[in-house]
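Chemist: Next come the structures, one after another.
Coordinate-derived values only; no laboratory data. Since the model is a prediction, treat every value here as computed from it, not as a measurement.
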Structure I
Amino acid sequence: MPADAIKEAKRRMEKAGEDLRVELATLRTGRASVSLLDHVRVDYYGTPTPIKQLATLAVPDATTLTIQAWDPTVLPAIEKAIRISDLGLNPMNDGKLVRVPIPALTEERRKDMVKHLHKVLEAHRTAIRNIRRETNEAFKKLFKDKKISEDDEKKALEESQKLTDHWIAQVDEIGRNKEKEIMSV
């Protein structure tokens, strides 16, 4: 039974790591990337819809995104959704295409983004620690109910801690790489 709990904890921690990668992909680094717009939702006939479900996104050069909607009547809504997002972007609609110039990041904006990055990293570290806590509680309950021995409980707790240390180190490494990417001009 402890092996199943460890597998479940590992699966959940991997999911937290994957969620972190997805969330950091939307963090701006001064280069154009279609993943910047992943969290932007457009009001499409009363339904908040991701831009990538309404249009083709492209990166013609390092400082520009283009959005070509399949339904041209939705272009103003796409433009508005990008403008009101917290990305600090100013899209331009020419009737056929929305062009989104990606401005160079100022030093102050980079520092703000690093602060945001640290908040995101800490939230994911906390999630991983919570998974460890829940797993450890399950082991302690199994021991208390006499379903596993004290030695098995100790081994399971050590395994849980090793797994947690591994994933915390992964989160820290991902964070260091992203911080370097953000701060490089």
Structure II
Amino acid sequence: MTPRFREDKTTQAAAILIGLSEGTINYMKLVKLLYLVDREALNRWGQPVTFDDYFSMDHGPVLSRTLDLINEGARPGRSSYWHEHISPPEDYFVTLLQSAGTDKLSDAEIDLIREVHEEYGHMDKWELVDLLHQMLPEWIDPQGSSAPIAYEDILTAVGKDESEVRCIRNELDLIAYVDERLSEETL
């Protein structure tokens, strides 16, 4: 089971990173920074911020649903929290349209987002791609395709032992189960 993707938290995290980048950022760089936020959140707390799906692609890891939000735009006739706050890409850059707030993020998550930006935000997209290829053992070269990156892959890469990985996986499965039950009740 996979926990529900959190577009609201993803948007707020992205908005912070865009704001820290003077209101505009290359979207490949944004996706890499969000991956680093989720990776470190998994390491520290056993759960990511976005609950996105991760894939190895030629230019490093990506958050699949976030990349879809950037590339595909809002669905016709449906509102999108992301698209209310973050522009469609123009020349590979996205811009903050309006504040997304931070009410869905904890103080610790906000601090982590700022830490990641402080450490990696000065790099351009290609420097970041090259660094992530070297530093992320969970990323594999997909040779022009894509390959999923499981939570377990990330947890193992950050040094969690088999028992910790199993425990965290069980907690993530429980979150997914609760998400599913709650969504059934709201239908």
Structure III
Amino acid sequence: MTTEIPLFPLKTVLFPGGPLRLRIFEPRYLDMVARCLRADNRFGVVAISRGAEVGEAEMFGAGTLAEIVDWHQDGALLGIVAVGREGFRLDSTSRRPDGLYMGRAVLREREPRRPLAESHAPLVELLRGLIEPLSTYRTVESAYDDAVWVSYRLTEVLPLALPLKQELLEMTDSHARLDRIAASLPPPSGA
């Protein structure tokens, strides 16, 4: 299904089910959030391949729909909490006179839950240690037995390079994603 969506280019990759907190001050995004709140609460988050979050940016060709689940006013800033929903591929983008990017997006099927392979058990333990102290994830329902969920959350919290995170977002096989994550980690000490 193809749909036109407002885009929010960021120096991060959002995954389905992942939390996103933003502090918004630019008029184009304040207007976008107001329109989203009056409609379906969704906008597209796409990682920036070149450029900056303020001004012009070139974006990768795939992203994730974000649904606004909470918001608050903090002086001149608007704070929102969004959650990643469906992934999408961009067919085209355009920029409005106010600077807001719009995209024609083809929504991707949600990746179905998959049991973890035994070989990925160490990644689950790594994720538990990384995610449990983070307040951002306290409202995220855990699914440590689901390869899709584990691969998404690991990619979000590990200090991986942005192009690698984007590559992992575009993958459609959670076991292959977990294998790629494992290959990117340094070997355990003593190995």
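Chemist: To which of I, II, III does the computed value 30, 18, 16 (semi-axes √(5λ) of the Cα gyration tensor in Å) belong?
Modeler: III
Chemist: Can you say which of I, II, III returns -20500 when helix-only ellipticity at 222 nm (-39500 (n - 2.57) for each DSSP H run of 4 or more, over all residues; to 500) is computed?
Modeler: I
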